[in-house]
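Each structure below is given as structure tokens.
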Structure 1
């Protein structure tokens with residue numbers, strides 16, 4: 001039988017690969033603007049795919065949600081709405097700052113809140129050595145994200161060019177420096193706080209998972225039951241996208257991009273990225289299940305650290321770091337080493353729980 005720690009980190013790695021790659025779609029759009037690509041991909045990730053998955057794997061999942069009660073569902077929906085707002089602000093912040101810097105800002109804040117709050121909530125359920133080691137691992141992880149962020153800032157100053165992605169206002173043909181740089185910076189800070197709602201909502205949704213197990217008449221929790229945790233959160237997320245991205249499309253008239261000549265390619269790319277976005281969520285939940293008591297703390301931290309490494313690597317492959325100094329690139333290398341060390345510490349903490 002495979003060790004649960006290995007299974008947990010395997011699924012979290014799958015989620016991190018998908019999460020780190022998600023922003024790539026904004027670099028290759030031809031007709032779509034940010035709001036077109038973001039709304040379509042998140043819609044695919046939160047509506048048709050999870051509905052099909054739950055219908056096939058979890059008969060009676062709607063009854064489990066109903067049994068959890070209105071109050072619990074409303075709280076989870078709220079966290080999902082925050083998660084959606086995080087996706088919106090990240091979409092714009094990424095397109096102003098570039099992948100490496102935007103990802104490090106978002107993920108650094110999300111580590112502190114998304115992993116810290118569940119740790120406090122489950123404080124009495126884990127041993128003192130596990131708590132201390134987890135805190136140390138999260139602290140090292142935040143240092144790694146800070147170093148990666150510093151490397152991104154140096155890269156931005158040295159190259160003085162945009163990320164090659166869609167721009168918030170492409171008609172102005174401005175580069176992400178000065179005021180636009182700070183707008184992107186603030187958007188990524190907001191996104192870090194809001195995006196932590198994904199893990200806070202998932203952690204809170206354990207009541208829905210227990211209801212699913214009761215309805216299924218099984219004695220033990222299984223990874224399949226984790227799927228239903230996401231449903232109210234997905235609904236909250238798509239509601240945020242519908243209000244803000246839908247509103248942006250109406251105000252700017254960019255809804256026409258869906259019907260523009262040559263938009264079929266962008267439709268296929270954004271839809272496929274919706275599948276990637278879905279894969280950034282569900283495997284994380286499965287991984288957290290296998291990691292046990294500290295799953296939503298250690299799992300969240302490891303997921304973010306791995307995703308940042310993936311995003312940084314893709315930043316290199318897509319040319320974001322072309323022209324950057326050795327100082328900046330070496331600093332990013334150091335950050336990656338620190339992140340790997342943090343993940344190792346978090347893995348050891350899980351064995352102490």
Structure 2
């Protein structure tokens with residue numbers, strides 16, 4: 001019997017059963033959020049508010065505004081709600097990280113090195129050492145993960161992903177691009193003859209209807225190359241300057257145009273292709289959209305779950321008068 005109880009498989013089954021029970025309990029709370037006979041009380045004292053205020057000053061080197069202090073209060077209330085619910089659901093039960101933390105703390109103060117880990121763990125719990133900041137953070141995180149879970153297993157449809165892409169168009173839209181070749185006339189090489197020779201080169205290119213690949217002898221060496229494939233405006237501006245980037249997207253394709261000035265000299269440009277701004281096909285960004293939609297849904301479930309949990313508590317916030325500036329908007333957390 002003792003060996004059976006020590007089996008890792010048994011522990012796995014017990015933990016799985018606990019999580020299932022926790023989720024069942026949470027769904028019950030979801031359906032009847034006011035089913036508790038009395039609502040528990042959460043109080044943020046004036047001293048705790050001062051500590052939040054001082055912590056902000058120490059971290060950021062400035063006094064928090066009333067809005068920033070309100071946000072700190074809201075976060076403190078949320079943390080307390082999550083921690084209490086995690087303890088109610090026994091999310092610390094058989095948690096290896098919690099157990100190791102308590103054993104480590106107890107071993108540091110124990111005078112008997114022969115004591116077993118189980119003895120150390122039980123004594124740590126009995127002494128209330130599980131009221132530990134590290135453990136509190138761990139349990140809050142586990143509670144957040146629980147609230148984020150999709151208990152109904154809602155399927156993700158292509159329609160949902162396309163709607164997400166439209167709502168967040170700025171994240172997915174592909175910028176306009178241009179593919180072009182150029183004949184370069186260097187201001188350093190041509191000197192005072194730059195303008196005259198540029199006009200002559202352009203007239204020759206048009207008269208002979210030369211394609212870009214037949215113009216090597218007309219061009220001065222250009223370190224970045226002669227052809228640029230599918231560059232967006234930012235890419236063109238980075239290499240040729242803003243003025244060049246603005247003008248090239250206005251040129252007609254399949255004809256020699258210019259001259260366009262850059263910091264290097266003059267350019268006679270042949271636009272091969274312009275692709276307008278467009279949304280990519282779903283299949284091209286499917287994995288990115290899946291992650292984004294799932295994260296959005298998880299955030300919505302977390303926000304909704306937190307609202308339901310907060311309704312289970314009476315929350316009182318004692319804001320010191322000297323921390324509320326005249327005319328500031330400072331409300332008590334609901």
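Read-outs: derived from the displayed coordinates by stated rules, not from any lab. Predicted model only: the values in this text are computed from it and were never measured. Cβ atoms are built from the backbone, for glycine too; each structure is taken alone.
Looking at structures 1, 2, which one was relative contact order in percent (Cα under 8 Å, 6 or more apart) calculated from, given that it came out as 27? Clearly, the read-out refers to 2. Among candidates 1, 2, the computation of helix-only ellipticity at 222 nm (-39500 (n - 2.57) for each DSSP H run of 4 or more, over all residues; to 500) that gave -24500 used structure 1. 1, 2: which one has distance in nm of label points 7 Å out along Cα→Cβ at positions 90 and 250, as calculated, at 2.7? Value 2.7 for distance in nm of label points 7 Å out along Cα→Cβ at positions 90 and 250 corresponds to 1 out of 1, 2. Comparing Kirkwood radius over Cα pairs in Å across structures 1, 2, the highest value is found for 2. Given a value of 0.05 for FRET efficiency 1/(1 + (r/R0)^6) of positions 114 and 314 (r between Cβ atoms, R0 = 30 Å, to 0.05), calculated from one of 1, 2, which structure does it belong to? The value was obtained from structure 2. When mean count of other Cβ atoms within 10 Å over residues 106-113 is computed across structures 1, 2, the figure 10.8 traces back to 2. Each of 1, 2 could give Rg and Dmax of the Cα atoms in Å, for residues 122-321 alone, but the derived value 20.4, 61 comes from 1. Looking across 1, 2, the calculation of mean count of other Cβ atoms within 10 Å over residues 82-89 that yields 25.4 traces back to 1.
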